[in-house]
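Every number in this text was worked out from the coordinates using simple rules, so none of it is lab data. On a predicted model such as this, the values are computed, not experimentally measured, just so you know. Cβ atoms are built from the backbone, for glycine too; each structure is taken alone.
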Structure I
Amino acid sequence: MIVDDLVRTPAAVADAERWTAHNYHPLPVVISSAEGAWVTDIDGKRYLDCLAGYSALNFGHRHPTLVAAAHAQLDRLTLTSRAFVHDQFATFCRGLAELCGKDLVLPMNTGAEAIETAIKVSRKWGYKVKGVPDGAATIVVAAGNFHGRTTTIVSFSTDPDARNDYGPYTPGFRIVPYGDLEALAEAIDDTTVAVLLEPIQGEQGVIVPPPDYLPGVRALCTSQNVLFVADEIQSGLGRTGTTFACDHEGVVPDMYVLGKALGGGIVPVSAVAANADVLGVLRPGEHGSTFGGNPLACAVAAEVVALLKTGEYQQRSAELGKRLHADLSALIGHGVVAVRGRGLWAGVDIDPALMTGREACELLAERGVLAKDTHGSTIRLAPPLVVEPDELDWAVERLAAIL
């Protein structure tokens, strides 16, 4: 039986390659079911999921509370459009606003949509509140950023794969080195409406800035009357051991941009949260989304917020993260060059003399661990927050074995 099943994965991979655009280069794993931190492929092989949908699955696959909320809502109402109000809308928006400590929430669907929303709100705030001349608004961003893949967002990417061949590019952005407060200060002038940053750069390899960086960004934005917009799409909602990555430095941005885990791994949900003096610049008809804040999304996301309000998942991430980073750091000098991250999120630089990050992930998959490479010889580990301690140990043992 096992021998017969082994032919299924190559055929399924080939079929996917034949019928889809090649905008991804996935590992040759074809997943058919999942629960908690584990997935099972079409040949019956189980894998520990140490990517968790780029943090979209912070609460694991098919979390029973979230699945129950989705099932219940599917039987009642799935879509109204924002032309009407539905009975799940205020519950979700109030809960998320309270979790963020903000007045208002604007729900969207994808992370890129939420970033686009933040850009539009920042520009309008600049024109209507700060008094920047129309069409002159600038936003400062960091090199190495990853905020999405729309035309506007890739216009200020420094990743050639994300940016090249998609011009002409959207103007109005200034790029400075990540972690460099002096460069940031020099880039801000009277036209600057916002500083848009990831508190930890995920796609770049889980880059944690110097401890004085985010507080310095907050101070600069306050003194220069500029909005601090924190892209917490990957880093937020428990991933780093706190509700938001900004919490580690006690920093509160003017605008949170959220997504991924907000949908519980079930539906795409994103949102921008800010106070009324910022989000209040929008008027009816000026921005929207047919599916943004739909009943199914709100029902699931409201339960995500409820899970986070207990603090259990943040605590698990913090405690298990210490274990993960200690185990990974022990591999430095034994095939690993460096380890970075916070909570259950790690960037691991493999010695390039040994293998590329892609090769490392392929070898890990053969041994039952799913991870994702980025930028040469770096791999990213971001297991669901429901992972067990012994499962983490097992994953690091598999990494040690391939090294």
Structure II
Amino acid sequence: MSDDVVAQAPDDTAPATHEPPARDITDGGPEMVQFLDSDGRRVGETEANRAYASYLEDVDADTLRSLYRDLLLVRRVDSEGHALQRQGELGLWPSLLGQEAAQVGAGRAMRPQDYAFPGYREHGVAWCKGVDPVNLLGMFRGVNHGGWDSNENNFHLYTIVIGNQMLHATGYAMGVQRDGAVGSGDPDKDTAVMAFTGDGGTAQGDYNEALVFAAVAHAPVVFFVQNNHWAISEPNERQFVIPPYQRARGFGFPGVRVDGNDVLATLAVTRQALERARSGQGPTLIEAFTYRMGAHTTSDDPTKYRIAAEVDAWKAKDPLDRLRKLLVAEGLADEEWFTELDAEADELAARIRTACQQMPNPPHEDMFEDVYVDPHPLVERERDEFVAYHASFEEA
């Protein structure tokens, strides 16, 4: 028998354990890129982060404060979405709690022309790309066609089909190539594409097909995998044996694991990957090593499949706490500044809460709009029949 790792079949008959994990599941290993540890201390030069340090040279005090503001406001949007669903105002809400740094770091690394293809949990990336949170709520309230104009902010609509957006992103990136918007040397023209998914998405056929196409086409796309350790109720060991970042090499392009709770490391690694894509060097896969602190969605109960000790271990890695500690330790923010930011978060929450509750129900016939670019006789006939049917009840 070879020395290669062999996947063991899970023992479905084994009783669930409520003891602390046998190993430190928060440890991403020596290859994980990190610039800010869980205690808010700067990490010195390491073999893993050396190649990315230059991508943080422009990060000054204002940038650090701005990143913390992003993290806090994104978390507040998320908590408001969760509360609104519990109050019956939304049909569903997928929380990003714990993944704020991964999304903000990636989102702030993008240039305006870069195009993002999200899954359905990328509220932080949406924030960075300028999508109004009210539009996110409108989608989960079911009162609009997806929520926003994709081309207005270069942020595609949310994709509910797991992994499907990876193919969309790869196809768009191949189109960018054909438009000559790669490797021209013009920073305002050269474009990269980013595709976001969770660790569960890596087991999907669409995901793997997208990586094949991106590799052979040398497409300007960055695959950003948020490894939050749970694909609904399935842990990593039931999804893969080789971690996502190492699997990239088998497709023919680089993969890197970054501390997804470290906004600085995520910013640096994503900047480097996007630069490679824009300059015509092809795709990169980033695995953001993070954790989903809440439920998969508001219809899920994570206490059925994971233990509290695991969640507690990750609470110590909170992405907001570590950046706040850095700001305080280096004298870059005081209590007055944090208080003012909390007030801004309260105002944001009040605005989106009121906007959500006041959203009018759209006319039923709106579902027939924007099905095709040009008028379609069959759709028009179906719309007229639908309108006449509903009008008949009013006449009666």
Structure III
Amino acid sequence: MSTAPPQVPSKLFGLFCLASYLLSLSYGSTFLLSLLIGSRGGNEHDAGSVISAAMLSTFAAVVVSGHLSDVLGAARSIALFGILLVAASLGFALTPGFGNLLLFFGLLLGLGWGVFYTLGPIIVASLVTPAQRAKYFALLSGSMMTGIGSGPLLGRAASALGYPVTAAFYLAALASLIGVLLFWRLDSQLKQAHTNSTAISRISWRATAQVLSSKALFPIIMVGLGGCVFGGLSSFQTSYAASRSLDYSLFFFGFMGAAISSRMLISSFVVKRDPFRASCLLSGLMMGSIMMFSFMVDSSFTYLLAAIMLGVGYGLTYSVINGLAANEAPSGTTAQALLLFSLSYFIGVFGFPLLAGKIIVEYGMATLLFTVLLIAALNWFITVGRLVWRKAIAKNLQQA
């Protein structure tokens, strides 16, 4: 009798990744908000406020996404809330100035992105066996990262062709609409392909306490810290590049290319290694890239190199700790662990830009980079601590 794990139909998973890519363009376009709001008379603090408005709505999104998945199905829930991503992209493009209406569209973005980003990994977890999760999580996150990175590049292409930056938001809205239609159509096929279905996805206080009292707490904290690094650097990369007379598209090209290629090409090798050692090494690489941004970037080449280092370090670390969060969660709480994992990420990626924008306006870009470096260092120390603790336990067991 064959013991090979069941395989997800390649065509089905390919369409799932394509739909994920298209929806991710809407979030990627928000990295142009600093540029868009600056052209309307605002500053980085204003842009950070709009981005951080999404943090408030993501709390609601994470809480309700499990309930929606249980009632409507995960793919249909993503499709319905994906409409909000379309509305948010159009709202950013059409709203004059930088007033409270932009904050409203930031809230819509958080709701749509929160449901999609939370339920996407849950769909993957239901399609594959635990041993396959890290690999398929890497493929999903690679597709999403492609969309996220493509958003700012659309803005750069629009500028090069003589179009306003709002053109990128219109294209993101169109792409997201196609993604919505794909997810709606894929719902029944994804349900039929379930091999490891999680019966209950909704979050509860009991499940939260179970997850946070387990080893899954560590990857959940780490993804929040990584979200601060990613959100802080990406949201204000247009300002960083301008301060050093560089082209911001180099960052997104280098970061996106490295993150995607590493997830697609070498993640299958990395996820087979010791996850503790891998996360330590990759977190250290991410910290090294921030040191480059702070002290060594003085040309297009060094700028691109720093972005590539960040893409490899952040991209692969995320894949590793995503698998750890799912596999270190107590039995029966995989979906809840992934919900909390997403929530922690959102707190970092949406919440930190508010502080980051304030730091830039009041203290300058150098202070922001130093703050981000401290966060990355804390992230790395967690991985070192887990390695040391594991070694100490193993030593005690040998002596017992």
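Tabulated data for the structure shown
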{"read-out": "Origin of the derived value 20.2, 72 (Rg and Dmax of the Cα atoms in Å; candidates I, II, III)", "value": "III"}
{"read-out": "Which entry (I, II, III) yields the derived value 38, 17, 16 for semi-axes √(5λ) of the Cα gyration tensor in Å, for residues 254-373 alone", "value": "I"}
{"read-out": "When mean count of other Cβ atoms within 10 Å over residues 30-37 is computed for each of I, II, III, the largest belongs to", "value": "III"}
{"read-out": "Computed -13500 for helix-only ellipticity at 222 nm (-39500 (n - 2.57) for each DSSP H run of 4 or more, over all residues; to 500) - originating structure among I, II, III", "value": "II"}
{"read-out": "Top of I, II, III by mean count of other Cβ atoms within 10 Å over residues 46-53, largest first", "value": "III"}
